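Heads up, there are several structures right after this.
A short reminder: the numbers here are calculations on the coordinates, not readings from a lab. These numbers were taken from a predicted model, which means no experiment stands behind them. Cβ atoms are built from the backbone, for glycine too; each structure is taken alone.
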Structure 1
Amino acid sequence: MNRWIAWLPALGWVSTYRGADLPKDLVAGLMVTVMLVPQAVAYAMLAGLPPHTGLYAALLPLLAYALFGSSPTLSVGPVAVVSLMTAAALGALELADEQARIAAAALLAVMVGGFLVTMAVLRLGLVVRFISHPVLNGFLAAAAILIILSQLPALLGLPAVQGEPYERVIGMIAGLDEAHLPTLLIGLGSAGVLLLLRGFGGRLLEFAGLPQQLATLAVQLSPLIVLVLAAWLAAAWLPGVNVVGAVPEGLPTLAWPSADAELLRQLLPAAVLIGLVGFVESVSVAQALAARRRGRVEPDRELLGTGAANLAAGVSGGFPVAGGLSRSALAFQVGAATPLTGVITAGGIALVLLLFSPLLALLPLSALAAIIVLAAVALIDLKSMLSVWRFSRADGICMLVTLVIVLALGIEIGIVTGVLLSLLMFVWRSSRPHIAVVGQVPGTEHYRNIFRHEVRTSRRVLAMRVDESLYFANTRWLEDHLLAEVAARADLEHVVLVCSAVNDIDASALETLTSLAEALADAGVTLHLAEVKGPVMDRLRRAGFEDALGEGRIFLSTHGAMATLDPETFG
């Protein structure tokens, strides 16, 4: 049974479901539905697709995640960043018409799902750690800028402008005199009301006597309130405002998207990057919410759940999906207890498609653009970016390079460049490890850097600590430092290499240590090791390194080595 639960987590929560959880899941599912409907329509517009594809991408994926995902509160569906990446991927193709775009988006979702499921089968959930947080911060900030630029024409009633980001800005400024006033009023009014409700709505509603929890819920559901007001204003008072238009009624039909080899080749890089970025976003949200309940999520199960959700989106005519922060936070806040919340949300989306499609047709595009723009602004975490820059210039450079290249050369090139640059920075840092000469803190058996503490040292014994695992890229650095210190000490008889921070030694490092032992022996100096960790010691023994040390020894502790080699000073 446990093996089946590992691949189909729904067997676990369904078999242990408690009736007391049903009211919580029901309320959470209904609340998330109210939030998800306007978001799904808005993010379909961001992806350059018809509004009903957003609802399709919010229906079956929720059911698939409820079956295969592990988080009780994660709400899977259209999200801003993945929608932008979808738009970028589709924009790079020469597609004949809207139906071709819909088909390509569905195929892209299937490819994303297939990629994530494959990673789950191979248990590669930890691979996503190669996307560092600074790179992700830079990407999200650049993505937010691109999202805002893409939506400003619809928000302000300006003519659509194509081209690079700077060309769009120039084009919008030049076209300000062509702005459509009713659209401008709806767009800016919607953005203003949303900002007002988010900034002061909760306190105003509490002041009016509404309980805090209900006031918070009202603020979270403000996009729907704004859309209703905007639709009424557009219909009654502001003619000529562009609206969503006809939305097909009924549930999506299931079909496996067809494709030729060339289209698959063109979409593959985007599918991989969308899969990785979407999964990072999903698992980050799921882990953050699980931690609040002292729980945890399994990355490999989340790969399976997110992959299944994308496969479901593809076969139902949707586009790539991921876990949404605002919806998941709402589900958590109102007490979602199990993944049944997602099933109930899917039921709500189905009812909207069956009964309320005509109402969706009345939604103004400028109001939807306002929702997207404010969601994008939230992606720019200036506090975190400044913190990264202050803490590590190298990480800050990776972050800024990612941001600039995403804006200048595109999303895919920007992410790949950021990941490669962060890996190169890691290799560069680890190739120049911190190496310290250490001495005894008086009255203790602790050994610390001679330049940071008042310590006791020996003329005959040099103790050096290397603060990094040893591998091919840093062995020359270690060798140069060690030989330079030896050359500066005429009375030296022993060198103790303190390995307390060494977690691994590769074949190149082993060869370097062997060569050092021989070179030092020729100079009348004996090499010793101290504080070698068990797994590293096992590998050294298998390689016969103890014999290569000659007269050298491997000591359990630095103090034991110093007391043995210079008992007059440390005994």
Structure 2
Amino acid sequence: MADTMLSIDLFELGKTCLASFIREFETYGIAADPNLELRRGTGMLCYYDFKDRQIYFSLPDLNQPEGKLHLLMLRSLLAAENNEDLLRFLRMFIPQIIAHELAHHFRHRYGLLTNDMWREEQIANQLAVAVTKHRLTPEDREYARAFLRRAIDTLSAKMAEKHIATDSYYSVLYALNASGEIPDDEVNQIELIQRLFSLDPEQILKGSGQLSDELIQRLEQRDDIINSINEKYASDYMQYMAYHVQWLYLALTSRESHYVEEFARIHLNRRVELLPPLDPNTVSSDEAIQACYLAYQHTLPLSETGARYFYKRYRSLLLTRLQAAELRIPSQTESLRKEARLLLESWSGDDADALIYLADLAPPELRTLFPHTIAGHIDPKLAVQLHLPQETDRRLWRRIVLGEQDAAAANTLYRLSLLDQTDIYRPLPAEVLLQLTQNLCRIKLAPGETIIWESQLNDDVFILIEGSLEVFVTQDGQLKRVGTIREGEVFGEMAFFTREARKATVRASVPSECFVLKDSDLKLYAFQHPSILMQMAGVLARRLASLNLQRS
């Protein structure tokens, strides 16, 4: 009876997962075909049929001799200790399997599916990780890692290629880190160099001089391995199981994280409409500088966020002009060019502006453009729309002042307003904030759903935009509630600094939404704009001081 229920229960769980995921993905603007369903299949455990566009789930029929053989084969390949051990693992990872096949369906439905099946498998795994990894408890992860480790050892013993999964993982950097072949500090450095210079991690690794000859040889063979996977895709069942099991192990073990909205943006071209980033290096005219200042005055009674944006734009344009000019003290010109970024990030939002102290050093023709003099020298008839320097400036002004219907401007203004509420991001230049809006990923949480688990590795930083989250720590073997995160608050920054495992569990108490800025993106911004680190350190210091006060 228990064996028969194995097949029935798992199929029903698969149907439940499919329906649940379809509803969840719809909230992110990703729609499945209305006719999509989970059907019983034969052969491979689970697959998406590209002809009829349905997902098939193949489970052992234990009423038939071949079904019992199928079960024994699965147990043998995965090194399960008994049927109950296999059942527990399958129950845990049926959501991952269903989400993986749904990713194939979405790529197919939106006309983006390619013939490169290795790449499609890696893409599908990223969606599966996005919706399952953060929902596994630490205990489940430990069980899964132990189970998968046994399965990997068993499968590897039957195959010639020992490193096939590690060397063919979508991110060789994360794979080598998760397998212990590259330490965390090297990963951080390589990620930064990769983003700064748009280099392939493989290029950086090969040229580092830090790798063994064996590892360099494996990197050299990576393309051959990927081509081999494409050629033999699903034709060798044991090999197919081997690299999927190992890819899953790497995803669970590594520090990486994925998010549904990120998947939609990168792999489905389903982007939230946002205004384009700004070119920060354009030297603007007097009229452009004056137009930004006038836009600041126009938006001040209508939108605090809009007013801050245009004042920051005015400051950055003025500083760019100063950098291009010769100051009265020539030796200071080069210094200004180096330190202009700090001046840009020094305005705290009050009436004081450090720029006024540079006015006397500026060429005479620029002195009327400084904060304490500009208002008296602007032509009141200046056409703001004509002279605002870039498209994003003009569309934001029209949205705020004229109430123009513009979805991209409205979405951008909303994201800017959220960043504007935080101590960490508020001081950043408008140009940087616009870049940040492009990288934020929205996360929706149901009541009781956990976004951060104590003791787990994840270095991303979050902003709560709607709802309420509770913070728990383990004391005497029990979770104890120690705080609440409210709308507009940033959380998760401690792990970004320390690179250590999370110190607390964070869980939604009501339906909630967050924005997340991934660790890899934030590291680049922090390198380019050190004030981010200063602001994060300040917030962290205040939080630690508050906790110490509560304990005393």
Thinking only about distance in nm of label points 7 Å out along Cα→Cβ at positions 219 and 323, which of 1, 2 has the largest value? 2
Computed 3.3 for distance in nm of label points 7 Å out along Cα→Cβ at positions 123 and 531 - originating structure among 1, 2: 1
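Given 22 as the derived value for relative contact order in percent (Cα under 8 Å, 6 or more apart), which of the supplied structures 1, 2 does it correspond to?
Working: 1: 22; 2: 11.
It traces back to 1.
Say we calculate Cα Rg over 2.2 N^0.38 Å, for residues 203-362 alone for every structure; which of 1, 2 gives the highest result? Each step should come with its number before you reach the end.
Details: 1: 1.29; 2: 1.76.
By Cα Rg over 2.2 N^0.38 Å, for residues 203-362 alone, the leading structure of 1, 2 is 2.
For mean projected area of the Cα convex hull in nm², which of 1, 2 scores largest?
Details: 1: 34.1; 2: 30.7.
Going through 1, 2 one by one, mean projected area of the Cα convex hull in nm² is largest in 1.
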-17000 is what came out when helix-only ellipticity at 222 nm (-39500 (n - 2.57) for each DSSP H run of 4 or more, over all residues; to 500) was calculated for one structure; which of 1, 2 is it? 2
Label whose coordinates, when distance in nm of label points 7 Å out along Cα→Cβ at positions 163 and 395 is calculated, return 3.8 (choices 1, 2): 1
